[in-house]
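*Asks:* Given below, in the form of structure tokens, are the structures.
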Structure 1
Amino acid sequence: MITVFTERKSVLRVSVLLCVLLNVSGCCFSDWDLDFLTDDLFSDVSPILANTKFLLDDLFKTSNKYCIDHEEDPIPSDVVADCIRRGRELARAAARRGNELVGNGISLEDASPAMLHFFSASLPSEVRKASDTSHEILSATKLLQMKMSTGRTPNTFISFLKHQGVRLKDAAYCQSVKVCCSSSNKYRTIDGTCNNEEHPEWGRRGAPFTRIATPRYADGIYAMPVATSGRQLPNPRVLSTRLFSDQPIGSRVLSNMNMQWGQFITHDLVFQVMEVTDKGGIQCCLGEGADVLPSEWLNDKCIPISVPEDDQFYRYHGVKCLNFVRSVTTPRDDCSLGHAEQMNTVTSYLDGSPIYGSDKKLASKLRSRSGGRLRQETRKDCLRGFLPSVSDKFAVCDLRNSSDPCYLAGDTRINQTPTLAMLHTLLLREHNRVADVLSELNPLWSDERLYQEARRIVIAEIQHITYQEWLPVNFGEYYLRYYRISPSSLYTRDYSADVNPGVINSFGAAAFRFLHTLISDNIMTCPSSYNAAYLHRLSDHYFNPSLLESTPDSFDDIVRGIIAQNEGESDPYCSGEITNLLFKSRNRWGMDLIAMDIQRGRDHGIASYNEYREICGLQRARCFQDLANEIPQDRINALQYLYECVDDIDLFVGGALERDVQGSILGHTFQCIVAEQFYRTRIGDRYFYDNGEMPHSFTNDQLKEIKKASMARLICDNTDGVHFVQRKAFEVESAYNPKYRCDDYNAIPYVDLTAWKKPTIFD
């Protein structure tokens, strides 16, 4: 429900805040007569804004602007302090206004596509605190930019500011990140801290994403990007429908398990969450997408996607607006002023965080505290366990019956699809299977040691499967070996304390999102007889994993189906299940994932495709036709029709339209970014499974066993009735990739855990 405001003064409030913080529409205050901003008006709007008239007078009268000719000349400390103080006031006033909007009825409906997109309408306290502090710093940065002379462009101002090294020194609001570590630890921490002994904060949960290119915020700080002409960039929904149309083409080689493992790896490395108010999620659209909210009702974190009136799908449902909200930002580790940096709310390491969690509280909640096992629930007529249930099913999942399952795991996104929950369940079972075997081999080991050793082994298996099986089949074995992303030696000695494993923003917000084009329309299930296959529409099962437990055989049916079904082809064509019906729940329409991918890249200030071409060794395009070596002509023609200038092309769009390089599902630019990330993820992880000559390294015999792990063996060891699996489970069955019996250990080797047996005084 939306309650119409009777206070029209809120229009002015929004205008002032947006112009101050985001420089919307080129607002310029220097020639304004600010006497109309009466004290009475601001008192009505917010007590803190009662002095805004004086703040604006001080900041925007040209006579008060400062001119510093040389970068060596410091910004006066009183100017910095004033901007920080007033930036804090403005940020807090904006937060209060967001709460007021929700209080007046501008809130999200339960089970709406927009609400499901939030995953959770609340943030952990430490994430919320970091977000609030970040917006205070961004506001201060913006005010300082406007206070300085106008001779600098947005990017040169940020460069100047970086040279100045202006930091928020008030420890009550922002403290430089300092992590205390024990002198020696055999096991990695849950939150990613202390992996790097020289930089213990790198890769931790809550760290900012890293960058390899200068962001292209319109004002250099936080404003949404614009075209080089200053006009708006092309509409994301239009780009989605024109360039990523629905043409169901299946891969000839890769199975749907390949796509599903890719999603799991994404969730292990990346989780950006959206801004919320103290009272819940943020609404940016009227009703059920009838239109964008009027400016006086619009939260300043809203960046809704407008839908054209002639849209081939949404026009039949009266939808003209897709709800979209900015990602949570976080201060830099040194609390310095500058452009926005988004927060990664999981660890940046490939460490099984979707299973074990990225914070100690959740990790503890997931443990059974007996035999090193994780919590699981039993089901009638099922030999193996299932994930535990959340405490409030209907608050997390989109269920039809209270008896339907809704799972708890180390990552809140687990219930997105039944196949994702299936993979989580396989890995839960693998942890408990390993813990049970270790307990039999070492009966004197404590629960803690069994948990840590089982976790260490399962993480090693995930890393091995990813780097030696999944990456080569998707991105080309020769490429990965040549650049030592996936080396073939038993041990490696490549770890470098100088390599930051933090997730690159353009990897999480653009390049790796190309995997969305691999998603199929349906979920396939196959009975043990293999005499039939059943297809279930993906959009009917978002946030409803009940398909896993509809019968005692359902779980195994889904496993058989996912390794038999072809994934989508690696091309710009996308299923309507994700471009029209994402998170649709009981509605007739949903969100558009591709439009959201494009908008998210802009939200994060991701540099243009042309910038990344140059970074990745291609010639910078001066005109659209310069793209011909990488992008087919028909796609170039479409880009030229939609974009004003070649420099405007979004990274996600340009990268997705490139021809695949030999042996890879990606084009040159995305291959470059993805390879750089997985290189950093391995080289920057002190605990990576094949690192040698370290106190925590696996023994020679142990590592040889770990390197027998495979996706096929993971399936065989953790299902009740799946008895035949192709050796390369990320590829569909074929003449060169036939199915083998699970008890054929020559064809599908198993990890012999006797290498972990420790001698006792009784041996």
Structure 2
Amino acid sequence: MSISEIFDSMDYGPAPESREIALDWIASHKGRFGLFVDGGWTPPASGQWFTSTNPATSEALAEIAAADASDVDAAVAAARKAQGDWATLGGHGRARHLYSLARAIQRNARLLAVLESLDNGKPVRETRDIDIPLVARHFYHHAGWAQLQGSELAGYSPMGVIGQIIPWNFPLLMLAWKIAPAIAAGNTVVLKPAEFTSLTALCFAEICKDAGLPDGVVNIVTGDGATGELIVGHKDVDKIAFTGSTEVGRRIRAATAGSGKHLTLELGGKSPFIVFDDADMDSAVEGVVDAIWFNQGQVCCAGSRLLVQEGISDRIIAKLKARMETLRLGDPLDKCIDMGAIVAPVQLQTIQTLVEKGQAEGAELWQPGWAVPKEGCFYPPTLFTNVAPAATIAQEEIFGPVVVVMTFRTPDEAIKIANNTRYGLAASIWSENINLALDVAPKLDCGVVWINSTNQFDAACGFGGNRESGFSREGGLEGMMEVLKPRFENTLPAYQTTATAEQSGATTASPLASLDRTAKLYVGGKQARPDNGYSLPVLSASGDKIAEVGWGSRKDIRNAVEAARKATGWTGTSAHNRAQVLYYLAENLETRRDEFARRLTETTGVSPEQARQEVDATLSRLFSYGAWADKYEGSIHTPPLRGVTLAMKEAIGTIGIICPDENPLLSMISLAAPAIAMGNRIVLVPSERHPLTATDFYQVLETSDVPAGVFNIITGKRDDLSKTLASHDDVKSVWYFGPEKEGAATAEAASTGNMKRIWTCHGRQRNWFDPEQGEGRDYLRHATQVKNIWIPYGE
């Protein structure tokens, strides 16, 4: 073809990247890779290997070791042995190592980019220009956190040994997201890459060795899901960080229940891509290309649900079809292609099955007219119209290059359709009206929102989801907090079993009651009898029966959660107003100071002076959270792009709170006050042994302008009620501070239904009088979730 003909047609010619650099590296290892444990390469104890293949050609690339239990034991032991010295090296020493790793990644950028493309099937243009630069960025950024840890993260210590399991869609980038913050904080890691895409993780291991990272700080064990299960179940692993499917995340949550392991779960998504009628349509169409066909749609936050305002839907669909005809699919090492290969035949089959189901359910399929390569795992960009919001393809994560189109009329309808999913990872909003975009963004139930952009990532900006997209954040300060724990937790004593006061057989009227009565539940701002009509006796410290309280049941929990769900006005009210209510609670509690002190003496047996001290400490705690209500705020990040990212701290929703028995008034308020200060509504189960303090307190609530449904109290059997709360889909988080480790385990196991956040003391007893243990930022962090809203500048 002549130059003039090229200019006439403007067709792209091939621009292949040489694969030799990657094949030479594989050949230098003789095409076989062992496990990277304690700074060296070891063969698998089982002698088992599996093959890593190029999904674009189905050609074998290398043999990879399949780790078994003894291999995982060795890796965890190496990480445990190295962790103490790595932590005591200090922030500056660790920062130097992370900086060295970042530089080494940049020096090896071409090798890593080509190797990733060969092993994963994604276009080399994406690995070269997006993945590898972001990998280096994460190590640079977290070198900074290591350096600043002593001043900016004072009072926190590393968790210990962290087990990390990453997916195949962004193999090296997910490795960086996991490893960089973990080792910056002083932890050591055992990481398992995905079975399909292990090569760049093994190359990174070699980079760690060459860069002088101490042995045992990073350990890479390869294998299939069984290897991951061994890491999850290992008793000497302190935390599990997992990115992958919701179903596997659910199994990990169940497997770790009661183990004391901290969890970070970044799971599936079905993200909405919302286009309003005032959007720049050409820009929005290019946004769709980046949202769903980036990495062949194998992205957890892919904009796979295209929601278009009715008035422009026909024009958007026409423009999108025209753009799809120009997309180029082919050899991932060709720098001129837009889409590469699907990672493996099993994933290709999953995509085909869901597409067929979409057609069977009545949706209209459209694909471009050009042919797909016959060899390798390729699938064309696919568009579905006439899709019902409840259709399988509108609800299930396809994890492929398939977008479904739905229409809306008003912003409120767009929000409802967008939130009509069990997931909550990300969303994109396209509008020239920034006021509209910033009004809609906080109303979307997800962790990340991109305005007039999509698939933006940076090490300084937290990433993570809500609901069945998981919990916790990775990146930035939020990500660092997920690999650290309050230092005082290292010395907390285990709960000692204390005998319940033996019932004396006597019935003594409480000096605080003029009539015999059974204290009721408190639901929706009203006293309510338990649904079953049953009650439980309450004993004094000497064993005398002094009262009865309602025996709450599943139905009562349901009623309380319904009341909390209706109290959304509390979440929407200003932080200043919430602060005033907390101060008013303190004011009204103080007028009954002596009464509450007598109740504490009567029920717990403490001296009158100790009881007054507990009431005074409770008053102080209410004031503290009144002060925090309008001061625990978000921040603005400045990632390396023309724009800013708003990190907004949002209320979680309805929180179930399970209180301990000790210091029943102080511990109850220490847990309830931060939750409501941040705009949450609560269903609280008070001390099982000393519930009268809580039932007395609802009389304070009634006179303190607390809106109905914000603070609900259900008395009864602690662990029965906590299990019900943990399994309720409308409860977004449960805080379990009961004394029984088994109760915490039950709550964690029951939470797998909607993957809610569980915060538990794991059978460790806090000193509620100590401000470091009983109040502060850690409570506020658990009472909020961060939403990062990306806002670009310019025309």
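*Asks:* Given that FRET efficiency 1/(1 + (r/R0)^6) of positions 439 and 751 (r between Cβ atoms, R0 = 25 Å, to 0.05), derived from a single structure, equals 0.20, which label among 1, 2 identifies that structure?
*Replies:* 2
*Asks:* Figure out for me which of the structures 1, 2 the number 12 belongs to, where relative contact order in percent (Cα under 8 Å, 6 or more apart) was derived from the coordinates.
*Replies:* 2
*Asks:* Have a look at 1, 2 and say which one yields 0.05 for FRET efficiency 1/(1 + (r/R0)^6) of positions 415 and 607 (r between Cβ atoms, R0 = 35 Å, to 0.05), as calculated.
*Replies:* Derived from the structure labelled 2.
*Asks:* Name the one structure among 1, 2 that FRET efficiency 1/(1 + (r/R0)^6) of positions 327 and 367 (r between Cβ atoms, R0 = 35 Å, to 0.05) of 1.00 was derived from.
*Replies:* Here the read-out was taken from 2.
*Asks:* Taking -10500 as the value of helix-only ellipticity at 222 nm (-39500 (n - 2.57) for each DSSP H run of 4 or more, over all residues; to 500) derived from one of the structures shown (1, 2), identify that structure.
*Replies:* It traces back to 1.
All of the numbers you see were taken from the coordinates with simple rules; none came from a lab. Computed from a prediction, not measured in an experiment: that's the story for all the values here. Cβ atoms are built from the backbone, for glycine too; each structure is taken alone.
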